[in-house]
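Read-outs throughout are calculated quantities, based only on the coordinates presented, and are distinct from any laboratory measurement. Fair warning: this is a prediction, and the values are worked out from it, not measured in the lab. Cβ atoms are built from the backbone, for glycine too; each structure is taken alone.
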Structure 1
Amino acid sequence: MKGKNLFINELVELFPSLEEELLDEDNSDSITFQMGTFRRFMQAAIDENDRSKFNSMVYFLTKNLPLVDKRIQNAIYISFLGKLDFSKNPSLRKLLGGSLGKAYSDIENYHNYRPY
């Protein structure tokens, strides 16, 4: 099982511009805050249609989701994936692929569920 520190260090290796904010003492203890930082970074990539950055994120998360503990998975799903907005570039949503695409759809369906 991959722990938070290794996961975040690998994320920083992939996206070095996130290092300062992800490793900031105010954020480093909270995977939720760190995923919020990553979400803002990736939201900018979505809004700017930066497919290279987006595809790197998809690859990284698809590779790591099965390897991280449930707490990290939860933060990825809720604090990151569940808050992405594809309205400016809906075509990127299709690039989420199998597991991330299904998770995004499940979260979206949950948010849109109306029992009556």
Structure 2
Amino acid sequence: MQITKINDLYSATGQINVDDLDQISENGFKTIICFRPQDEDKENQPKHDILKKEAKKRGLSFVSLPVIPGQVTDDNINQFSKEFSKNEQPILGYCRSGGRAKSIYQAYEQHQKN
């Protein structure tokens, strides 16, 4: 798992698995946000409910905020803003490759400046 630190409050990575949750917790993250629609990749994507259950066992919050690849919308940014504000930080966002997790944060930052 390759984690890209954006700042002290947010980092991004590609697809995570149950086996990654201990490392995520040990790295100090408090919340995980999944940007993948459920079953985007049925063969290589763990079910959100399984990740949420296992994350909770490790003291981590898990949020599902599906974003269609290449289509970050204003609604996605607003939902992210709400989740970012109400969930404990630091937050680890993930998607298939980490691209959406990075781009939605960049869009969020732009939105905050306007």
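Okay, here's what the table says:
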{"item": "Ranking 1, 2 by distance in nm of label points 7 Å out along Cα→Cβ at positions 30 and 62, the structure that comes out highest", "result": "1"}
{"item": "For relative contact order in percent (Cα under 8 Å, 6 or more apart) computed as 38, the structure of 1, 2 it came from", "result": "2"}
{"item": "Which entry (1, 2) yields the derived value 1.7 for distance in nm of label points 7 Å out along Cα→Cβ at positions 46 and 94", "result": "1"}
{"item": "Among 1, 2, which structure scores highest (criterion: Cα Rg over 2.2 N^0.38 Å)", "result": "1"}
{"item": "Given -11500 for helix-only ellipticity at 222 nm (-39500 (n - 2.57) for each DSSP H run of 4 or more, over all residues; to 500), calculated: source structure among 1, 2", "result": "2"}
